[in-house]
Structure 1
Amino acid sequence: MQSTNPNDAQPIYCGKLGHHLQFAYCRRENNGLPCAKFRRCWQGRLDTETFLTTNYDPSEIFYLDEAPPPKLSTLIQLIQKAQASMD
């Protein structure tokens, strides 16, 4: 991955975090890899596929093609973790 990118200063509203941030954050949010919502947020603003294939190995970004877990199962897991930590 490049250390800088011409798009790094481009701002966007992040629905995940609830505030504005820059492309530089989105492209390395996940321990140096793109945020799982990278395509959804930046598609239409830049050529996301070219950026991803040029800057990352397919084995680094396979998770971008996975469907997110259903919200209900995520909530259940969070409740179970909270209950376990209270025991």
Structure 2
Amino acid sequence: MTRDEFVLWAQDRGWNWDHYGHLQKTVEMARDIKERQYRFKISRIAVRYEVKANDIGWIRLRSGYFKDLHITPEGKLDGMTR
């Protein structure tokens, strides 16, 4: 997968650019947490999937090189590792 293919896939699923150049999405949550922010931090050769923790900042959940990423037949991203 290329960087451009990844960006198109993410934007088709509602991810938007923030003012730092990352793809970001806010997800509505249930119960006490009203919403949670996620982002894809994109470099030239890799991408990191992160969640925002209010007290400590961004936490990496998964990451992967573009060469290892692919889209499944169901339209989901595969190839990221913890």
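Each reported figure results from applying straightforward, stated rules to the coordinates on display, with no laboratory input. Note that the coordinates shown come from a computational prediction; the quantities given were computed from them, not determined experimentally.
When helix-only ellipticity at 222 nm (-39500 (n - 2.57) for each DSSP H run of 4 or more, over all residues; to 500) is computed for each of 1, 2, the one that comes out at -3500 is 2. 1, 2: which one has Rg and Dmax of the Cα atoms in Å, as calculated, at 13.0, 39? Comparing all candidates, it corresponds to 2.
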